[in-house]
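Visitor: Structures given as structure tokens follow.
No value in this document is a laboratory result; all are computed from the given coordinates. The structure presented is a predicted model; accordingly, all values stated were derived computationally and were not measured.
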Structure I
Amino acid sequence: MLIELSIQISAITALGGGILGFLLAYSVTVGGLPKSLRPILMTFSGVASNFAGVPLAFAFVATIGRQGFITHILRDYLGVDVYSAGFNLYSFAGLSLVYMYFQFPLMVLIMAPALDGLKREWREAAENLGASSTQYWLKVALPVLLPSILGAMILLFGNAFGAYATAYALTGGRIGIVTIQIGAQIRGDVLYNPGLGYAMAVGMVIIMAISLAGYSWLQAKTERWLR
């Protein structure tokens, strides 16, 4: 059950971060956004993908916590109380939102080189054969990029699955993801069962190993087309 909760939050943030990150990477590589925005987005992504742990949790508490800066602006000036509407930063949904902050920048960093690797000759050949832009993406580009997209999402899954400090600092251990439970069992504040903690750690290592193996296999398939 504990591992199931971690799998759920990892899968949700991997899917959400993967989609958002891919769209942003597409926009600044082969999309219509000005190329001058690419250095800005890549710099932000490099910083944000490594901004985690206690500082990230504090940043979100200070901005959209119950007494956060943005929360006060919305409530005092716009009459919108997001917490009365059901939002809670310290819940499963709130933790997923925090995880998304470092998930989608990582997807941008991974997918931008893959999108750059699409050969112009492929698009020209498709257009010469009468294919539309939609047909090119559905029949050529996406099949080539699919292993890279799936591999990146697997990497995002592992990134979220192994997170500890951010979740603990934000929720104080109230959300029982597997990393927090392992720490509680081994540290022995209230719970103390090192054997159970070690067993959960082994299960976690197995899931991470499977994720890394899947990512490596998909990356090998991608490099075959994009090298």
Structure II
Amino acid sequence: MASRLADLTLPIEPGMLSNPDHFPPEITLYATLERDGWTARRLVLDSHLGTHLDAPSHFVAGAPDVDQADLEVLIGTAEVIHLSGIEPGEVITAARLGPVTGRRVLLDTGWGGRGLAQAEYFGQAPYLAPDAAEALLAAGTELLGVDLPSVDLDGGVHVALLGAGCLIVENLTGLAALPGRCELTVLPLPITGGDGSPVRAVARFEADDNEGAGQPR
């Protein structure tokens, strides 16, 4: 059976969506083929730019850094939860999530696919309720990926998840095209002592596999 690969990553480029609490990328061409015989760019990237992973140390003192993230968690089968009818600013509760079973969970809210400008994307985004974080942890989730700019507004869900060792991936894209399960790979840069890193996130799934997809919740 044929399989497909889906890139779940926002391109890093000038003018991309950038959290106003952080800073946009600076990409400068400093060597050219015409002048130097080779091409190179200077990159200044926020550790939480675009599609990125939050390490536990992002919110929890003394917790593991991004270079300590376990590859066994970053690569493997993920449960994809498709939520329908999510409204701007909606608080996503445990009841809205429904049953959770995955060690890795991808939450498709549709927010990342709306093509919103920066003010709306960051200023009106849905976010998780504390009881949703509790439900994920109770299910044994060790990695949560969302198509949202953040899992919360006040840091509480970050602390709950990261404090329990659950990694967070934010600003994913293309989740709506995935079936109910996929093989997920999320690879951050191994930044020594880093609180997070941009990632390349990729899903592999069977082209005609709808098993486990179910109905949007």
Structure III
Amino acid sequence: MGKGMAAIAFFLPLVTQLAAQSQPPAILQIYREALKPGVEAEYDRIESDTARKCAELRCPHAYLGVESLTGPKEIWWFNAYDSVDERKRVADAWAKNRLAFSVLGRNSKRKARLTDKGVNVFADYRQDLSAGPPWLMGHRRYLVISVTRSTQPMNGTVFESDDGTRFFIVAVQTREEATSAAAARTESRVFAVRPLWSYPAEEWIGADPEFWLSGHPSNR
């Protein structure tokens, strides 16, 4: 089987997962974990295996993995929900899919020694504070993210956590665009989307099939 066909087979179970996304999610779950030095290859193997198993087991919810290219080496994970009710339904669905849940739990234990303690945050979409093109999760290959409690206006799609921390997210297609956007913003970092660590929704794949179905090795 060729590389392209293998990728299509890998992602085929996802084709009916989610309806098309037209705006940022109402609630964004952000899980951040810092990598210890020298563990990148092993971490990659574990997370690639997790995403592969999620596809095979038809896990109940898409997720996005991104890796920092500037600043401390961190991996951020995003889950999107349109409401509190959907967040609860997804949690219930995970609990019922015991095999998938056990796979994630096992791989989480495998990578525990590779990372510092993770930080989990839920943040609400603030359309009133957002400016510029909206970020649709799974679209574009790079993210420029600023984390701040400042009330100063800034371009980006804004999500705000309960403690007042704001996440300004700008999505772009190339590394050059990301570098340029980061240079014009304070407290910003560049992240690359990692297809092989993510469990994509159908419309993410449809928006950029070459990227998602190839694993985009040039980013690695």
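Visitor: Consider the structures I, II, III: one of them gives -3500 for helix-only ellipticity at 222 nm (-39500 (n - 2.57) for each DSSP H run of 4 or more, over all residues; to 500) as calculated from the coordinates. Say which. Intermediate values should be presented prior to the final figure.
Guide: On the way: I: -24500; II: -3500; III: -10000.
The read-out comes from structure II.
Visitor: If Cα extents along the principal axes in Å is computed to be 49, 38, 35, which of I, II, III is the source? Each step should come with its number before you reach the end.
Guide: Working: I: 68, 51, 27; II: 59, 46, 35; III: 49, 38, 35.
Derived from III, not from the others.
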